[in-house]
Structure P
Amino acid sequence: MGKKLIIAGGGIGGLAAAVALERAGVDARVYERAPSFVEVGAGMSLWPNATRILKSWDLLEPIRSLGELVTHFDLLRPDGSTLSEIPVGGLETPAICIHRADLHGILRKALKPEFLNSGLTLNSFSQGPDGRVAALFSGGLKVEADGLVGADGVNSVVRTQLHGSHAPVYRGYTIWRGIARDIVAGKRGHISETWGRGQRFGIMPIGQGRVCWYATRNGPATRPDGTEGRKREIQGLFGGWHRPIQELIEATEPELIMKNDARDRRPLRKWGIGSVTLLGDAAHPITPNVGQGACMAIEDAACLAKSLQSEPDLARAFLAYEEARTRRTAFVGLRSRHIGTIGQLENRVLTQARDAIAQFVLRVSGDIALSTVYAYEV
């Protein structure tokens, strides 16, 4: 194929793109601003729409060995009673929960070391009349290539240069995440989310004796920690909720509890221009309510490689890729936002109605509702 691409960003999306493109015969080099390729973060879910792709890259088995298979999703009340228990399965590949760093490491090991460049921040880029791209990095490094893929996250430099600077949209709630060890978090293969009033708590076993948990609370953006400290604040917010919520929080080191605002962006009609395009959170950041952030980036990577294999002209290949992805990612992003809004309802009457409806609808058609997202094939 003879194409050379620059990938800005070495997170899950950037590495997935490099893996997909390398397998398609494209010379894709990753440039990451962090001093080394070490991913931080908590647990994450990989649903069948992503594990199917990872299997095609021969990466599913190492992921399975480090993660935890998911067989059921349980929706609970704060007292521990069940609203719905939805089986997860029946598709070609499984759903798996895994530590984000473990997935990052597997993708990184699938690439040749010379493809990975760290400690380099993208400052700007330009396109010549022939469509070739020149990217300027920190330290004065200039790299030229046939094209550029911006996989540099929600605050993407590539997106900003293409579309201007616009802050992500805050969706009204804060998210805490942590990882605990050696806690029995429920039935094997089950992940769960508990809905309260303006608060939720999720539990995800992620393999190797670890459990990822997350907690949400309605409130203003960039809320400061309580005076009692982050860990004690969360324990107070979820006091009286079912086991093992308090045990999980207590088993988590305070300095390892992460806190973020729930934010996304309104969909773009067009992601890139000419020989420059976007991928993952740089193109379509979404709230985490359907566990599809990394899955969408993996789908993007597979679709981008497929487009480049079928279309020799780079700009037309990028355009075909965007046309194949914009509707899908907008649909998933909107669905995630709506689920977050429903889960964060605070009014007593509305939450009672929500729980009754969820109990009926998910019991009757939960597998159908899931299949619209998880059974998708690139």
Structure Q
Amino acid sequence: MVSATVSPARASLARKLVWPTIGTLAVLLWQFATVTANYKGNWTALFCTGQILKQPPALAPEHIYLFPGTAGFDGEYYHYIAHDPFFRHGFDRYVDAPRLRYRRILVPGLAFLLAAGQSGGIDRAYYIVCLFFTWLGIFWLSEYVAMIGRHRAFGLIFLILPAVVVTTDRMVADGALAAFAAGFALYCLRPTSPNWKMYVLLGAAALTRETGLVLACAFCLYELFRRRPKPAVFAALAIVPCLAWYAFVGLHTIPFDYGGYYAPLSSTFGALFHPASYPPSVRFRPVVQAADVLALLGMLLAIVLAFVALIRGKIRPVAIASALFALIAVIVQRPENWGEVYDFGRVFTPLLLFLLLDWLAAPDWRRWRAWIPALPLIVMLPRLGMPLIPQLEGILRIF
């Protein structure tokens, strides 16, 4: 009898793939369960489309699930963009801010390409693209933690990042940027960096949303600090496709005034001292409001930790990127973006992730003091999970 053996290369590959695959299957299982139990099997519910807004008539055959009495969430706009990425069918009329939303083309654009432009397959392709970035984010994070001597299973932390939770629940593009942030940290850690993968990543991150440009800026600043202009130039060239796409979008849309640039942290402290009010129908309102305040305090702590890490620590691309994200958080103060962790938490997920990496990389990472960089995310988790509780109750009733 001949005993079967597994080559070291295959065993190594299996170790790399197992945790990303387990994590992605867990996400898919959750989506299947909640769609089946709570939305009558209608997968378009994941786009979180609001009933009070108009939908493109061309999508009527999809029987889009509409959430009553709401304007929905950002995923509904990326859904429309995926069906009309090149402004051929007038779907941009149903997008709240076409110039802003269409710039974030990567996820809806990939869905369009994967479906070969066939409308009937675009929704399914969109789900696959989001799942792929979930897999990729876990993979990159697992590789990172393995390189610093931790178990690859820590890569599953990727699943509780705000951007990933919201993407799983509402099909936004931020989960892809979270994956690119994990990849950015990994490629900066590898001794062969920079390489062509890094430049592709920087370009793709910039096309995901505007904050993705932070990664390219951080890398450029780091290389210039090291007096290495060549990698900085390549990083700058990596965002040329993004700038070209911005120009294309500008030709097809009217100007958009983003607004909200007020005194530093004005809206943040406004939301902190004047928490959102909730109708009586909301269960445990005081608990929900307390969780809102706790999440905002976590964001403020993240900002402070990012600046402290840059000032006191070694100059690194990740530290520069964290400080740039923190600076954006201080300056960009649209009031509507600071009321819910589903907004500010997902936008600044790269900052939260980079802080987590500082915790994991600490030699004494199990001691309580080493957990300080992880605190911003930890205190956000209660509020982040509250919208999922009714879905879980529905799942438990059915299954």
Structure R
Amino acid sequence: MKRFAFAGLGLAVILAAVLGPRMFRAAGADLVPAAAASPAVLEAPRPEFPLPASDPRWSWLKVAPARSQDERLVAVLPAQVALDEDRSVRVSSPVAGRVLSIEVHPGERVAQGQALAHLTSGDVGQAQSDLAKAEAAAAQTHAALARARELYDHHVIALKDLQQAQADDGQASAEADRAAARARQLGASRTVDQQFVLRAPVAGEVLERNLNPGAEVRPDDPNPLFVVSDLRHVWVTAALYPRDLGAVHTGDRAVFTTESAPGRAFNARVKWVSDQLDPQTRTATLRVELANADGALRSQVPGEVRVYASRAGAGAVVPTTAVVTHGSESRVIVEERPGVFRARSVQVGEDDGVNATLLAGIRPGERVVTKGSLLLAAEMEKARP
């Protein structure tokens, strides 16, 4: 009998251990801690951190929505700023002559057609003389043609004489037109003064001047007399290595950065990629056109071009400054409601130093702290209980 009693007691203990908590909870007595009921509970969400609109800490915060992952970094290339050759002119003299005066100096801005220098030139004097003689000959042949028509109408001369007068007048008129076109091309006056004005073909800044008063100039001089360029637009050229040729295409987004303009990123599109490699460097040339209205970029300034290709895929893109490292964990601070922030763990994919791709933790469109995230993260840690 004792053996059966002990057996019954053991069974009761086992049933109580298994069914007890359930019976207690069913009866409304929560005697078992939640952690014991579910030992594999995930980390609880981090607490919210409210920031009233009047809080001065807003002054060092910037919040922006996470972008969709629509492109990826395909190349990082050394580059340098170059003149926009579509808006630059190397000015040479179309005539031989001697410099009388120089009207502009390097660094000055000039308008299109503005005088750069004045020369005295025998070529201009010849063009002026040719025009004067051609116009006089044309006037003479025109008068002769008028007399020939009158004589022919009165049957004084034959038809062949009238036709000869017409031919002479046509030749003289053609020569006068040619001489006038030459004089206009040189900007020469009708007075034979041998004065030639060298003018700026485009508006821009005078970058170089390679002549002095009294210097003799010729059309075949190897160096230009002036270099004028509109620096409101510049090119950026980069060396593209063969391994990147298949990934970079015309139209891809390009971002140029340089130490001469710290903290700035110049966005543009790849305008051109050369079809052949340079035989010396074994690289192709990539060209980007940039607006430079404030003159921040100067010719020959070195820098770096990052090229991004379009790509569709899941994930979100945020500035690298939005990601905060906490031990081995990466976090992003999300504005879940206006003025209410919460730190959230994320999984970082590609990070090019400018933008980071988040594979998990953030959805495109969610508002994240992109500036001041480190300071706000420290404030949130201090506020935690």
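None of the figures in this text is laboratory data; all of them are computed from the coordinates on show. What you are looking at is a predicted structure, and each value in this text was computed from that prediction instead of being measured.
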Read-out helix-only ellipticity at 222 nm (-39500 (n - 2.57) for each DSSP H run of 4 or more, over all residues; to 500), computed value -11500, structure in P, Q, R: P
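If log10 I(q)/I(0) by the Debye sum over Cα atoms at q = 0.08, 0.11, 0.14 Å⁻¹ is computed to be -0.41, -0.77, -1.21, which of P, Q, R is the source?
Source structure: P.
As an exercise: Rg and Dmax of the Cα atoms in Å, for residues 74-169 alone, calculated from one structure in P, Q, R, equals 21.0, 64. Which structure is it?
Values: P: 21.0, 64; Q: 15.9, 52; R: 27.1, 89.
The structure behind it is P.
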